[in-house]
Structure I
Amino acid sequence: MEIKPAAVSARGWGWRHASRRNFTLSGLDLEVQPGQRVLLLGPSGAGKSTFLHALAGVLAADEGEQAGQLLIDGQAPADQRGRVGMVLQDPNSQVIVGKVGDDVAFGPESLQVPRPEIWQRVYEALDAVGLDVPLTRPTNALSGGQKQRMALAGALAMAPGLLLLDEPTANLDPEGILEVRDAVIRAQARTGATLIVVEHRVPIWAEHVDRIVVLEKGGGVRVDGPPAQVLADHGAELAEQGVWVADFERPEPLPKVSVTDRAVFKAVSKQLSTEEAGETSEPGDTQHAPSVDLEPVIWADDLTIGYSPEHPVGQHLQCAIPRGVSTCITGVNGAGKSTLALTLAGLLPALSGTVHASEDLRTPLPDEPVVKKHFWRRQAPKGLLGADGLLPVDPHDWSSKQLLPRMGTVFQSPEHQFVTSTVVGELMAGPQALGIPEAQAQEQAMEVLTRLRLDKLAKANPFTLSGGEKRRLSVATVLVSAPQVIFLDEPTFGQDLRTWRELIRLLKSLIEQGMTLVSVTHDEDYLAALGQHILHVDESGVSVK
């Protein structure tokens, strides 16, 4: 199968989303020769994803305003769609049909590839990305990382002349990151296709590309050259702007938590030790700090999780979340990390076993509307108080308004929690649902937006934000309601280094205020900074690391 690599040309090109006053990108001048491998960098919001969407021909004229010229092999991207394969940031947004094999085959079928060749491509593509599942596996049964591999396989099966990858490894475990990267490099070497990959973390790709191109936020190209030269001459500058380089200053880690048994935890508390001793100490100095007993805020007994009894994701799980510390849930893709978090957070019912919430979480809040008795209906309403005057033991039996001030969840896909047409409206929705006056809700919203550098986008449509901006907004929508427990699924996905540091500082401050954090993450730097208590999920169950 012969593939002709594509040439890319941008001349004074720019794009402004219809809901924005300013151009996301403007004055972009860039030439990519056929067969080149380009790593595209830049801070969050610099327009990297917008550029890839434009090359893929998926930016409609009624969605914004274009300036300048963008060409693939001398033609408009809309006329070259069959020559371009793209993997998006959000794995859920690119699932097309119900079975894995059919999904990977969709692209070649659309290009009218002969049927025998289609399935040969499907098998080769799935093998290349390391997705070892039956072709009949339902796509909705895949984890986020597995969906990302499937999307990459679908792009490779099209045999594109131009392959566009937007954060292709963001949802993968560390081993999977290298497997998928190597699969991309092998596929590119075999086909000779032109490759443009967007990735915040430079070391993953730097040795495997021909060029590094750094975009200026709101402008054109800031830096362009061979990887070694760009990193040597501009490494410090890039790190300051938010680009992940090999060497950067790691934040001080939070003190670790040790487990004494399933229901009682011990944590080292620097603050208590220094207060009792009347002394001060350097950050992270916990050598002489006493142990402090912590009760769990949520725990599970003999838990079976999943979306159907016929296909459980995990069985007979035992775990507990200690109060007031940062717990990280790790494990390979498909192990059930996100499913476990959603079950503990009360958003997914357990297939069997029990999720327990602590007594203080179950205590009705002042002026909180609660259901004190059954009504004449077939099923009792959620949030029914028990004989002890408390909410039900399992958070899944709470109403949405009862969950809101107690437990908040940041989903893996940010778009799944956007409910309004403006950024500021997203942050006001939670406080207003709790009965907070509009003026106060708006003040709280702007305070959080400013802290996460989203205040200039307050009136923008949430769906027009970059991947990193969407992630920050999804975190902000939960923080503004100040729940006692926050669940975060891949919270650093799509973040540049500067925003990553800001997010770490923000989450640390929440821990210092007594909040409980539970994070599903593959980010090893995040684990080092916030992994006070680590739960590892695999086929044998949940273990404490």
Structure II
Amino acid sequence: MSAKADLIVTNGRVMTVDPDAPRAEAVAIAGNEILAVGRRDEIAGLRTDATRIVDAAGGSVLPGFNDAHVHLFSGAAELDHLQLAGVHGMDALTKAVRAYAEARPDEPLLLAQGADYTVLSETERLTRRHLDDILPDRPFLMFAADHHTAWANTAALGKAGILEGRRLGVGNEIVMGPDGKAAGELREGEAFNPVLALGTAGGRFRLGLETGGEPHPAPTARERDYDRDIMRRGLAHCAKHGVTSVQNMDGNFYQLELLDEIDRQEGLSLRVRVPFHFKNFMDVGMLDRAEQMNRRYTSERLRSGFVKFFMDGVLDSWTAVMLDDYPGRPGWRGEPLFEPKRFAELATAIDRRGLQIAVHAIGDGAVRIVLDGYAAAAAANGRRDSRHRIEHIEVVHPDDIPRFAELGVGASMQPIHAPGTGFPIEPTATVIGRGKWPYAYAWRTLREAGAPMIFATDWPVSPVDPMSCIKAAVTRRRWAEGDPDQRQSLEEAVASYTRDGAWIERMETRKGQLKPGMLADVVVLSEDIEAIDPEGLDTVRPVATVADGRVVYEG
């Protein structure tokens, strides 16, 4: 081999995720591609005086992590918000909020993230009165970890003009109190967006999620610079965690433009795929925008090419769509955001255009609607390698499990979301109901039925750290004896975070494995993850991240 290496990662326990050559000791990189993978002595022969050496010191070396479901812009913005994960009880909440408010005297809206639904207790639901006791005179908005519910104090509700309530679209709710005023709990975007608009960023970081539209009025040059810096912060945060690719699950042209500007200025440190977000108030003609995105952004660092939907909400606020009544709520199964017939028509139209589809579907009713829509598209357009996908699949009916393999639909799931791993078991387990526990977060069941399995974090719903997610996948405990064991092997979890994530976005010939000719996306970890106790996987940290042949993080 005449070519020489620009960078060599050596002295590692290399997991290539290449079934033909699964283990190695070193990786050589030339430009932005992998030159060779093999023994240390073999790779050493590719070194020159100019070659940069990264010593893995016996730690695992993997393909760069591909987080297949994130919200990059909002995750980046939220790094500066108050983080409430692990905060429980009125005293602890009061202390955290007041300290945050004191440190930011000029913020027009104080924002907090990551609160449990049981932040006060397992029996007491949070209201604006609680938040008024903490912070009576400044607008404050606090999000649940799942980002589908928020709570606001009276100052925020009044300034946003929703203290008296407001008529909203299906699936959205301003919960009203017995006094005829908003109780403080806001379910889904139409309910909390008026409050969010009070903030410094004006909610621009959530537009791709909430409306799929563009900022209006157009941001000033100063606002655009502010937003670009937010995005840079998110890119750096991902690199710190060994993530070299993300598949965004909200989108608009504005996000693509910001990322493109960064790429032209200094080169993206992360490969990003951004969808067109189709909302239920749009008509089919809006798919032209999805095609425009796909035509305009086609590089290996920044691409589009798919359409994102939300079919339902979440379990803990009873907005996930179920096939049966919720326990303790007779007659209530949730409301789909798209009628089944309309979704099937849209799926058929998108599939006909050659674009992929990703749909948030948490309840078993929502999952069935989406599978039916994909089946309708296949019947109308003919079966082909569409690689459509469903996001979350927190409950699935047993009759629908084999349909993933039959239709070639990817199961995009987040192990860290399973209650008892990253989130508390209650109230979710009770909301699901004992009879459906065997089909909740059914990773093993779906994998064994042939479903393509893709793992992700849904950052900022969960931290972007892949190692915490991999730990959740391999160590999950059953809620009850007799339920299926849904744990994954370490090899399966790593593949779902690398090779299989590349497959679902049609990039399997370019990334997701460490072998010659692949893009040079590599993460070096602090430990040999095959040798340590799985309970310690979340303590493993990246010591170097290589993206597109560049070292973008060293710890």
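Throughout, read-outs are computed from the coordinates displayed, never taken from laboratory work. Being a predicted model, the structure only gives us computed values, none of them experimental. Cβ atoms are built from the backbone, for glycine too; each structure is taken alone.
Look at Kirkwood radius over Cα pairs in Å for each of I, II: the largest one is in I. Here mean count of other Cβ atoms within 10 Å over residues 62-69 was derived from just one of the structures I, II, and that gives 29.0; the source is II.
Taking distance in nm of label points 7 Å out along Cα→Cβ at positions 166 and 430 from the coordinates of each of I, II, which one would give 3.2? Structure II accounts for this read-out.
A value of -0.22, -0.28, -0.90, -1.33 was derived for log10 I(q)/I(0) by the Debye sum over Cα atoms at q = 0.08, 0.09, 0.16, 0.20 Å⁻¹, for residues 38-189 alone; which structure in I, II was it taken from? This value belongs to structure I. Structures I, II were shown, and FRET efficiency 1/(1 + (r/R0)^6) of positions 382 and 462 (r between Cβ atoms, R0 = 41 Å, to 0.05) at 0.60 was computed from II. Comparing distance in nm of label points 7 Å out along Cα→Cβ at positions 150 and 214 across structures I, II, the highest figure is found for I. Which one of I, II has distance in nm of label points 7 Å out along Cα→Cβ at positions 182 and 526, as calculated from the coordinates, equal to 4.2? Here the read-out was taken from II.
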